[in-house]
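The next part holds the structures, each set out as structure tokens.
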Structure 1
């Protein structure tokens, strides 16, 4: 099961994700992305850690006024973080998926595998018009999930609804694990 949040820049997608995680009280696996304080680099770090603005975690940088992705950096960081997460996490965060990583084949495959896997996924993805014709289009159309548009009307109520949905999914997973453990 996955839910991808989408919407215009600055509408509150990542804020809704953060509030949902707070309501769930769960330590997320997966990754987060964000601009370094100097706004010249985009960094990717494990979702369970504080932001890491180091060069080691830089996956894109401003080049002549345009943000340019580094496929090797995406491929070095993303698959490792997602693989580690799957060993302990109950929920994966993918924040944010976009076009910068389109040429990072290992990264894109690790994301696809995560969305198709057993762990629930809460992510942020570019709006439909920016997904068209990209690797994100098929990802957003994968079975067992949904894409929710965040706007100024629903952004405050959405975390409660998402927490209820993910909370029920996580509770169901725990019961399934308990039953499996009792059979052994």
Structure 2
């Protein structure tokens, strides 16, 4: 079977913050030239325990927290929003500073979402004769993750996704 041509557009990756206490919704803009966002789970879901007699046990870890890094140009207005979100949380200390975060590839099926996220600290800053970055680190208490592709499914792949409990939306049907 021939592979279908896939499409990915970096400017169609969105990072949206929603702050429930104030009602603001902000789409982050002004990403760095080389990286838009990185998402890293804080713990492995399964780890292997090996006994001295070569018996093995798989150990489940329910931690779905993640660390999200968003490198922004120093000139990005999103730096202001993130700074004030951080300050809002820092002075209140009552969880009103928590916000939701959604990261989505609008040309594909990848979506990451947490309804409890926060900024641990402001990024380091430097100034120079060229563009500098502000790397914002956002912690997600629990991250829902769908890592998907960017083209229509083959019939076999659509059937496999359905058999595994997934849903194939009409625009991705073969």
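We did not get these values from a lab; they are worked out from the coordinates using the rules stated. Please read these numbers as outputs of a predicted model, since none were measured by experiment. Cβ atoms are built from the backbone, for glycine too; each structure is taken alone.
Computed quantities for the displayed model
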read-out	value
For 3.2 (distance in nm of label points 7 Å out along Cα→Cβ at positions 91 and 131, calculated) the corresponding structure among 1, 2	2
Entry that produces 4.4 once distance in nm of label points 7 Å out along Cα→Cβ at positions 43 and 155 is calculated, selected from 1, 2	2
Label whose coordinates, when Cα extents along the principal axes in Å is calculated, return 51, 49, 36 (choices 1, 2)	2
Structure from which 23 was derived, relative contact order in percent (Cα under 8 Å, 6 or more apart), options 1, 2	2
Answer label among 1, 2 for the case where FRET efficiency 1/(1 + (r/R0)^6) of positions 75 and 139 (r between Cβ atoms, R0 = 30 Å, to 0.05), calculated from the coordinates, equals 0.95	1
Ranking 1, 2 by distance in nm of label points 7 Å out along Cα→Cβ at positions 11 and 163, the structure that comes out highest	2
Entry that produces 1.6 once distance in nm of label points 7 Å out along Cα→Cβ at positions 3 and 123 is calculated, selected from 1, 2	1
Structure from which -13000 was derived, helix-only ellipticity at 222 nm (-39500 (n - 2.57) for each DSSP H run of 4 or more, over all residues; to 500), options 1, 2	1
